[in-house]
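These are the structures in question, set out in turn.
Every number here is computed from the coordinates shown, using simple stated rules; none is lab data. Small disclaimer: the values here were computed from a predicted structure and weren't measured.
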Structure I
């Protein structure tokens, strides 16, 4: 199978955009606008909508090139269910991670005050400082990613979904997941989204950069796999 470099680069650019603009929204909301205390819901709205809208734009921009995974927790289920080859899947994930690191690095270069919020790094209890248990964080990331991948299969993978709505539906799912998950886990749903800021924050000396980092890999991947399995084996019609 030939290397699909165009698709890999598309995934890099899309993940770069997600991490850059997503994390910039955290810095803008918390550091620049100073939204805290009673203003936290406003910050959550800005951050959630920014992530969701970036995903929507990227899906419509590169969906015809790579399928717009933008997330290892999406690529892995599609790879296991043979919607994408293993070699291609590995390439997608590698370039997603590179794009995520470049996005966080760009944030650090153009807006270094983002260090005050660790460049938007997903950590347990991101807003109020309350430290939830690892089990709670794992469960939230699992459920949020389950919903995301379920919607992806229902709108983008299923051949019977209404045409043209996948980007909007998936983007709004990302936004809704943020509204729920930000104060508990940071609402990652995406190992690459956490990995990029963790690398840059770690290089700048943040000891917590990779705290419970494994959760932000295992929980989204398992949640995505369960959603894909249910949709594929329970809801899809034979031959779809």
Structure II
């Protein structure tokens, strides 16, 4: 049975960093795959948020996101405009309401989203919003599977004891789609960094190879299972 897949990510590139190979694999399997990116990028690099002076960069980033998701074969991409690295300044309920509307519209069988223990505040707020929006209320759409991904240069940078660690218990073999993930990441030129930065193409390939070696395959992406309902 074909499934509907939804990734809810904070910033353009997070969706590929966390589960790009998995999304491409879903597409190859005939699943309907949708990407939602809630927060803008770039504006947190200035002292104060100013979309106007960054309008060209934001436009370029949106184009990069579309290209990256096209490479993976994602069926739809929607970019929202929550403030970059400032989502703790928002009422949490406002974020939850947006996620609830998305889930109600897409009606996914599977959701991929951020791990709660990341350094990045937007990742944590979106994790919380997804969990709340997907609570299994009778009569509402039931999301059968929720998985939390790691985001290079955020998940591993959280110090021990400061938040729950990322201890994966779910792996997807992406041997056949690793090249698509890496090519997709190359579209995000403004977001990627040079080796040995954790958010470099080399680093992401090494991570994929390591996660693969952890389960005896060429390449994999690792997750924490939040919920699995078997009907």
Structure III
């Protein structure tokens, strides 16, 4: 039987801006299974960033239920959410979010420090993951000594190092040229083939076409949720 990794039911998120109430999500329901490769799409204002923040346990909903890997995280406090994030979710951001003074290895080691692994084990694991993304020769380089594509590979390695349930990528090629974007999407394809669950949030059709399932949001609701019959292979 397929394992339900994400179960979302009637998820709503409202913000108050001045005297206005912004209804970012208006009742989203969806299920994502272990091992899926999903793209979440939608124009600006569709609610996709809000949904990503909720899936990533960066925020809690106004109402509705979010069950992540069997645990209801809908109304957890910040401390519990932080523990869930570190254990369950590997983030890859458009802006890389690397620590500028730390080299590639130290950036990748960071989640393992929070997880409480011993120093020798942390370094061994981080080195293995950096090798797996093709950066064994750049481990001692700081972010400003790396190209955009290399920085994103460091970010992918950092996302993978804790063996999370989900790799959650927010516009992962937004700051990259087209050739480098293809290289990064090839890396995501490989990560998915190894059995990882990958969720990519993007507004770019060509990036979404790498996913096996495409969920489109509009005005805070799911507009469509379809299997991608024409997956881009790289």
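Quick check on the output: 14.9 is Kirkwood radius over Cα pairs in Å, for residues 97-192 alone, derived from one of I, II, III. Which one produced it? Only structure I yields this read-out. Looking across I, II, III, the calculation of volume of the Cα convex hull per residue in Å³ that yields 113 traces back to I.
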